[in-house]
Structure 1
Amino acid sequence: MKRVLPFLAVTLLFFACKKQSNTSPDALPDAYSNQGVGQSAHDLLSADKYTAINIQVQYMPGFPLDTATITRVRDYLAMLCKKPGGVTITQTQIGANGDSITVERAAVLEKQNRTAYTSGTTLALYVMMADSYDTSVNILGFAYRNTSVCMIGKDIYDHSGGSGQMSRVSLECSVLEHELGHLLGLVNLGTQMLTPHQDVAHGNHCTNTACLMYWQLETHSVFHTIPNNTIPALDSNCRMDLTANGGL
């Protein structure tokens, strides 16, 4: 299924992203952040231009990221990216949205609420934790710009932390780390492959079913994919690609 924004054509499951036009009414006030998913992969991975990463997390009432998720995600990026200035994550609450969330709606809300942008030697990322469902496809999160991610908070909360369910931290980390992997250019989305491992049938995802970048990790299928709350790791092919593009 495709959703077309005035500035960006996005296929949620296949991440066919185009660069945003700065003339769009939904364009962010920062030109750097108005690019397609994966366009900032080398900047994120290397220290050539940016030596630190700042992630602004904004959550809707009742749907904050777990503090353990924040710690793990910070460590995840620090393990992959050459950032001697470190990775910082701040989390604040924004107004409710309710009902459903779409790429179009996420873009509007980001423009209204985001305040952290890339400046100097610090590259800024934005993560929204929505109080909503995605009603059109069974996804739990999506990357929709070069520095932007939306998490489907209502679905994540409803399917974690209860009896017989995976832990909330495991689900949050699996989905968010997967989407951040797309911002890092995986798979073949701004970070070139050293060895072919793209699951072409599912777009920019890895063929390895045990890899963090396997396509089911961003869908409801993840509920049956992660055994014993074990958060999947990037496989050797994905790791080597990131290293070759400037990462650790």
Structure 2
Amino acid sequence: MRTLFLLSILLLSLKAQEINIAVAANVSYAIEALKSAFKEEYPDINVRVTLGSSGKLTAQIKNGAPYGLFMSANMRYPEALYDDNLTITIPTRYAQGTLALFSIHDYNLSQGLQLLEDDKIERIAIANPKTAPYGIAAAQALKHQHLYASLEHKFVYGESIAQTLAFAVTAADVGIIAKSALFCEKMKAYKEGKNWVSIDSALYTTIDQGIVLLKYGEDEPAYKMFYDFVLSDKAQKIFKAYGYIVK
């Protein structure tokens, strides 16, 4: 009887699959909810996530990193991988990301980006525009308001939007962050109007976040299952709950 029990456990463990996916840092706030919902539908598939800036993850993929799926913070990087013949699907938008102005301090955030000119604001956390799509969007918004050049000396750069959020909470006076970050459990104590406000999306190009299946995982159907799930109505509701714009 014990032998049969051990054999059944072994068969179950062999049946379980693990897939490795690369995920832009801004999705880190929603990814656990997505994984949990996916697990309900596919209990035998474990999803292993590597988080990072889209630029750095793209570089890893080009250098042979073992990811079968990539969820980028914009379309540019999946398109670059598609052009290099490293994908098995065309880049597809799964959500649109937006920006928020955030501070743990008692500032008048109703001033919007103009607040950043105040002498009390000495450090501004911003994602690095060279590696993070949210950094590009933040720079666009500041340039649209003719603030970028005069504020550049105040910038504290995060290599990803997750690191930018960490800086905004600890090392900076104010941060320009992904709005999605404000809906995770640890950030719910910070209130709209008091600690954060949305940045007018007319000031920057709303961020089309793209997903692709990569050639590394073309022989593993589980990657396609997760890909389809991310584009499903169930996943889209999760993205919406985390502050994204969805179809």
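Listed values, structure above:
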{"item": "Source structure (of 1, 2) for helix-only ellipticity at 222 nm (-39500 (n - 2.57) for each DSSP H run of 4 or more, over all residues; to 500), computed value -7500", "result": "1"}
{"item": "Among 1, 2, which structure scores highest (criterion: distance in nm of label points 7 Å out along Cα→Cβ at positions 58 and 114)", "result": "2"}
{"item": "Read-out Cα extents along the principal axes in Å, for residues 178-225 alone, computed value 30, 19, 16, structure in 1, 2", "result": "1"}
{"item": "P(r) over Cα pairs in 5 Å bins from 0, in percent derived as 1, 7, 15, 20, 21, 19, 12, 4, 1, 0 - corresponding label from 1, 2", "result": "1"}
{"item": "Answer label among 1, 2 for the case where distance in nm of label points 7 Å out along Cα→Cβ at positions 106 and 186, calculated from the coordinates, equals 2.6", "result": "2"}
{"item": "Which of 1, 2 leads on relative contact order in percent (Cα under 8 Å, 6 or more apart), largest value", "result": "2"}
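A short reminder: the numbers here are calculations on the coordinates, not readings from a lab. The shown structure was predicted, so the numbers you read here are calculated from the model rather than taken from an experiment. Cβ atoms are built from the backbone, for glycine too; each structure is taken alone.
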